[in-house]
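Values in this text are rule-based calculations from the coordinates and carry no lab data. Nothing here was measured: the structure is a model prediction, and the numbers come from that model. Cβ atoms are built from the backbone, for glycine too; each structure is taken alone.
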Structure I
Amino acid sequence: MHERKRLLIGGDEARGEPGEPPLVSVNPATGEVNHEVEAAGSATVDAAAHDADRAARQPSWRDMLPMQRARILFGIADRMEGQGDTLARLQMLENGKVWSECAKQVKSAAATFRYYGAVCETTGSEITPARGDYLSMSVYEPYGVVAAITPWNSPLTMEAQKIAPALAAGNAVVLKPSEVTPSTGLAVGRIALEAGLPPGILNVLPGTGQAVGAALVAHSLVRMVSFTGGTESGRRIAVAAANKLMPVALELGGKSPHIVFADADIDAAVAAVADGIFEGSGQSCVAGSRLFVQRAVHDRVVAGLVERARALKLDLPDVPGAQMGPLATFAHRDKVEGMVEAARAAGARILAGGGRPEAAPLARGAYYLPTVIGGIDNSAGIARQEIFGPVLCVIPFDTEDDLVAQANDSAFGLAAGIWTSDYKRAWRVARALQAGTVWINTYKQLSVATPFGGFKDSGIGREKGVAGMRLYQQPKGIYFGMD
């Protein structure tokens with residue numbers, strides 16, 4: 001009998017909702033069941049929202065001094081690092097990321113809590129310029145109850161990226177982790193209690209998007225929603241939020257252009273392009289999945305990428321030196337596989353990969369080979385859909401204007417990368433690209449201090465940075481009469 005994990009409400013473990021089947025956590029590397037997790041439903045959401053609202057109104061949280069709140073966030077960071085191996089293993093077993101990446105993400109998540117502890121302690125209100133005989137100022141108030149809905153690809157970092165600033169801002173948080181990766185959120189919830197977070201300020205409700213996510217977004221006590229996930233789910237959340245006149249932060253899909261000009265450092269560019277699409281099995285919102293290569297160096301770049309794709313060490317996630325593990329679920333592997341087959345049928349050339357690995361130890365898992373696709377243009381279906389897997393689409397270009405037009409010809413606008421030795425060109429193209437983040441002669445460098453979000457269908461709002469705490473607050477003007 002597998003272990004069955006419970007919900008976290010009001011500082012205590014809680015049973016799942018009757019009638020809601022438990023979530024079954026499956027190791028995508030082996031197909032074996034890890035454990036079961038009891039699932040919430042609409043009644044549980046109602047109970048958790050009321051509990052969070054009560055907790056948020058308690059003087060013990062509402063009137064807590066910023067330095068005291070910061071001390072709790074620092075304590076969460078310390079405990080996450082102290083339990084780093086446990087957290088990394090939970091994530092690895094549930095979504096198949098290789099061990100080295102999971103361990104790195106524990107440190108990143110802890111650093112996020114530490115950063116927002118510092119932001120909480122040091123960010124003040126403002127005196128605003130008076131235009132009469134009064135003293136005016138802006139202060140910032142929490143929304144109250146914030147719903148945080150997180151994805152399965154990087155649960156540790158995504159949960160920290162929402163929970164830490166929302167708590168620093170003074171809110172209570174109801175977290176709905178992905179049904180694929182529910183365990184890290186439950187673990188972080190327990191760690192927060194150990195660090196002194198008052199009960200009810202962080203509730204964790206595993207469950208499905210239909211049963212839990214939708215109920216959270218619609219609940220009258222939830223006054224702000226932060227969501228990372230697919231664009232269509234984001235649209236539904238935005239519609240529901242509009243009916244409530246409720247603010248949302250939506251970090252959604254991407255089809256990020258990675259650009260190599262002929263004057264680039266080709267070896268460095270090839271290495272970065274490969275890492276940018278194959279790290280995490282391509283299951284990253286900022287994965288550089290559309291590669292635009294200037295025609296003069298097209299063949300050289302493609303040859304280098306094919307060589308790297310074929311040499312990549314695809315293995316069980318905890319094998320030393322493993323560079324790529326399985327996709328997070330068997331259903332998602334099948335979806336990626338189907339998209340590549342559709343591209344092949346439409347005339348695309350599969351230059352590397354394009355199938356499952358043949359090695360016997362990997363046959364039980366949701367593995368898919370690192371894949372490079374050529375023979376297409378930017379209008380191809382495979383170049384316009386977010387694949388969210390280790391699949392790179394290579395498209396040649398001739399001129400800078402041609403490149404910018406193609407790169408921007410996408411519904412998405414999350415990130416982009418540029419490789420060139422001409423800094424003036426790099427600046428021109430970076431400003432012309434419709435993307436929330438642009439990397440120049442590097443890729444996937446991410447800082448918690450730098451605001452992050454997307455243009456167009458890639459989302460609304462900006463997380464991270466000092467403004468990432470303000471995202472979870474509403475400004476209030478206060479006037480003192482001086483006449």
Structure II
Amino acid sequence: MTGRVVLIGAGPGDPMLLTLRGKKYIEQADCIVYDRLASSELLAYARKDCELIYVGKENHHHTMKQEDINQLLVNQVGNYKLIVRLKGGDPYVFGRGGEEALFLKKMGIEVEVVPGISSVIATLEDAGIPITHRGLSKGFQVVTAHSRKDMQADIDYSKMLDTSITYLFLMGLSHVREIAEELIKAGRDKNTPVAVISNGTTARQRKCVGKLDNIYELVLNANLMSPAIIVVGDVVTLSDKLDFFESRPLFGRRYIVPYIERFCFSYDKGVESAKKQEHFDSELEMKLRDMGADICPVKVGKIVPVNIQRDVFEDALKSDWIIFTSQNGVNAFLWNLKEKGLDIRAISSCGIAVVGRKTGEALAKAALCADVVPQKQTGEALCKELGYEIAKSGIDKTEVNVTLFAAKESNEEVDRYLSDVYNYTKIICYENRLEKYVDNEYNDIEWNSYDGIFFTSGSSVKRIINISKGELPDKIYSIGPKCSEVIRSETGRKCIEAQKSDYDGLLQLVI
């Protein structure tokens with residue numbers, strides 16, 4: 001087998017800054033060789049059978065030497081069709097991507113390069129600093145301040161005296177003092193504006209803004225961590241005026257968000273049971289990130305559809321009403337419909353009730369509209385609205401056939417109400433399965449160090465307690481009454497409950 005290598009720039013740190021082209025290749029890759037500065041969340045796009053190889057470098061700790069990385073890529077070409085080399089920032093901006101590409105070409109291997117958003121541009125922008133600005137900077141120069149054995153790079157500071165140029169130093173956090181002193185010694189004014197930005201474009205971003213004669217003390221007192229960029233020039237004076245990133249309402253806050261790997265289904269594309277939803281694209285996480293929060297996603301399970309026996313399924317399609325209490329139920333129902341060679345005509349005579357707006361949106365993707373959608377997203381509200389709707393028909397409710405498609409552990413209150421009032425059937429169409437490896441995957445999390453944890457289901461509470469050995473942040477946020485009940489019973493602690501049982505309701509608790 002002879003494969004090819006694609007060098008991909010993973011971007012500056014924020015996983016949402018990966019290019020669409022880069023994402024496409026990560027999804028297709030047979031093997032991914034990745035660095036420390038390439039966000040680990042990007043690996044969630046990879047196929048389950050993709051081999052992942054870490055070759056990161058951090059200060060003096062090298063997982064693998066550059067020569068060995070080069071040879072590793074060559075070796076993998078003999079094993080796989082598509083090898084992705086995932087590198088932080090852009091492959092050719094101090095990333096040694098050029099060396100790797102030349103070596104591979106020399107060995108007769110096909111190479112492609114996918115550009116990445118460089119930290120040189122993105123980090124400055126998220127710190128409120130335009131790299132060029134009319135009247136302040138007509139250009140920029142980027143140099144590395146790091147050389148072998150962590151020695152300061154050989155830089156000619158006498159060529160950095162032009163005040164109309166922005167000067168940037170990469171990999172120079174440990175050399176801030178020398179850089180400032182050498183610039184002053186070469187002739188730069190000691191009052192020249194300087195900024196040092198750490199962990200740019202992420203929720204961990206921190207910056208120090210000062211002048212050449214005091215920037216070292218500021219950085220020392222702030223205890224900034226690498227990776228960091230040093231910016232010298234008048235554009236730094238715009239930092240406060242243009243800073244949108246660190247002024248977001250939840251910037252600096254840290255939250256744990258349990259998530260379930262959801263089963264995805266697209267009716268027009270057919271059965272996609274092997275496909276998973278990228279957890280960092282979920283609505284709650286995205287909204288928290290957009291507000292500046294640092295998110296620790298913790299996987300608590302996986303949704304797997306259940307193949308319903310054909311005669312049972314076809315009988316259910318003759319019901320007067322079909323009910324869904326989650327998007328998972330909708331997706332698993334549509335999957336069964338497609339599996340059995342049926343389409344929406346099979347339920348043309350059924351009324352459809354859903355627990356809330358999001359469940360209704362999942363139906364809409366298959367061109368189906370719900371007849372009942374309660375304003376309040378609870379099982380009680382769903383049952384009341386369904387009762388009102390059925391009462392309008394004038395039919396004796398004991399003769400009404402109602403089928404719920406859900407998981408085994410669905411809302412007991414809904415089960416009880418429907419079975420007491422109607423001719424009720426519950427069909428288990430999916431499982432919320434806990435995979436064995438989950439329990440051992442999060443041993444390094446310092447649970448008490450986070451500002452809070454969000455729970456959107458009772459099953460997530462029980463699984464998080466097993467994973468965390470009972471340790472949780474001080475603040476526990478609950479999406480609704482049923483979830484709060486489980487939190488209190490399982491932890492013996494109080495929680496903060498959303499007034500509105502949806503993601504926006506949870507967000508209101510922390511804004």
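Tell me which structure, out of I, II, gives -12000 once helix-only ellipticity at 222 nm (-39500 (n - 2.57) for each DSSP H run of 4 or more, over all residues; to 500) is calculated.
Working: I: -12000; II: -8500.
The structure behind it is I.
Could you figure out which one of I, II the value 10 for relative contact order in percent (Cα under 8 Å, 6 or more apart) was computed from?
On the way: I: 18; II: 10.
Source structure: II.
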With distance in nm of label points 7 Å out along Cα→Cβ at positions 202 and 322 derived as 4.5, matching label from I, II: II
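Where does the value 24.5 come from, among I, II, when mean projected area of the Cα convex hull in nm² is the thing being computed? Spell out each step's value before the answer.
On the way: I: 24.5; II: 28.2.
For mean projected area of the Cα convex hull in nm², the value 24.5 is produced by structure I.
To which of I, II does the computed value 0.00 (FRET efficiency 1/(1 + (r/R0)^6) of positions 154 and 330 (r between Cβ atoms, R0 = 30 Å, to 0.05)) belong?
Values: I: 0.95; II: 0.00.
Source structure: II.
When you work out mean count of other Cβ atoms within 10 Å over residues 210-217 for each of the structures I, II, which one comes out largest?
Values: I: 22.6; II: 17.5.
Largest value of mean count of other Cβ atoms within 10 Å over residues 210-217: I.
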Comparison of I, II - label where percent of Cα pairs over 12 Å apart, for residues 90-145 alone is highest: I
